[in-house]
1. Looking at structures P, Q, which one was Rg/Rh (Cα atoms, Kirkwood Rh) calculated from, given that it came out as 0.90?
2. helix-only ellipticity at 222 nm (-39500 (n - 2.57) for each DSSP H run of 4 or more, over all residues; to 500) computed as -2500: which structure among P, Q?
3. Given a computed value of 0.5 for distance in nm of label points 7 Å out along Cα→Cβ at positions 13 and 61, which structure among P, Q does it belong to?
4. To test your reading of the models, identify which of P, Q gives 1.8 for distance in nm of label points 7 Å out along Cα→Cβ at positions 29 and 53 when calculated.
5. Mean count of other Cβ atoms within 10 Å over residues 5-12 computed as 13.5: which structure among P, Q?
Structure P
Amino acid sequence: MDFEQVRDIIANTLSCDADSITMDTNLIEDLEADSLDIVELQMALEDAGAEKIPDEKLPELKTVGDIVNCLKSAKA
């Protein structure tokens, strides 16, 4: 799953503008996501065909780039 796909899923899940999301966008600080939002995002990514993000990895995912890289490494 590439950046654009992840960005669009984040924008839809968190009801924010996709154009404001970059690889460096912080989920909590910039997008004001809370723990429930993160879990909803995890499920939305999986529903869209992304590899499952292990629950223990969630606290490590701070930025959009972290998510993209996690998904790429899970697929490799």
Structure Q
Amino acid sequence: MTTIADVKDKGLRLAIDCGHCHRMRYLNIGRFADAALVEDLATDLKCTRCLDPGVSVIVIHRDAKTGFWPAERS
């Protein structure tokens, strides 16, 4: 189980990923409590593009080769 504090400590980012329209957008992790579980965040979120509630929250790592964050998908 991964918490928001774990994500912050490791220098990672969170993104919302919609399985319906395939949109991926980064989340502002400052709006979540440090003790919140990443696995539980998706229950309160929905896609802002298609309004589908069936989204997942994923932990994003920088690209090991380039050091860049993956691009968002709209």
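Derivation of every value follows stated rules applied to the coordinates shown; laboratory data play no part. All of these numbers come straight from a predicted model, not from anything done at the bench. Cβ atoms are built from the backbone, for glycine too; each structure is taken alone.
1. Values: P: 0.90; Q: 0.97.
This value belongs to structure P.
2. On the way: P: -15000; Q: -2500.
Here the read-out was taken from Q.
3. Values: P: 0.5; Q: 1.6.
Derived from the structure labelled P.
4. Numbers: P: 1.8; Q: 2.7.
The value was obtained from structure P.
5. Numbers: P: 17.8; Q: 13.5.
Structure of origin is Q.
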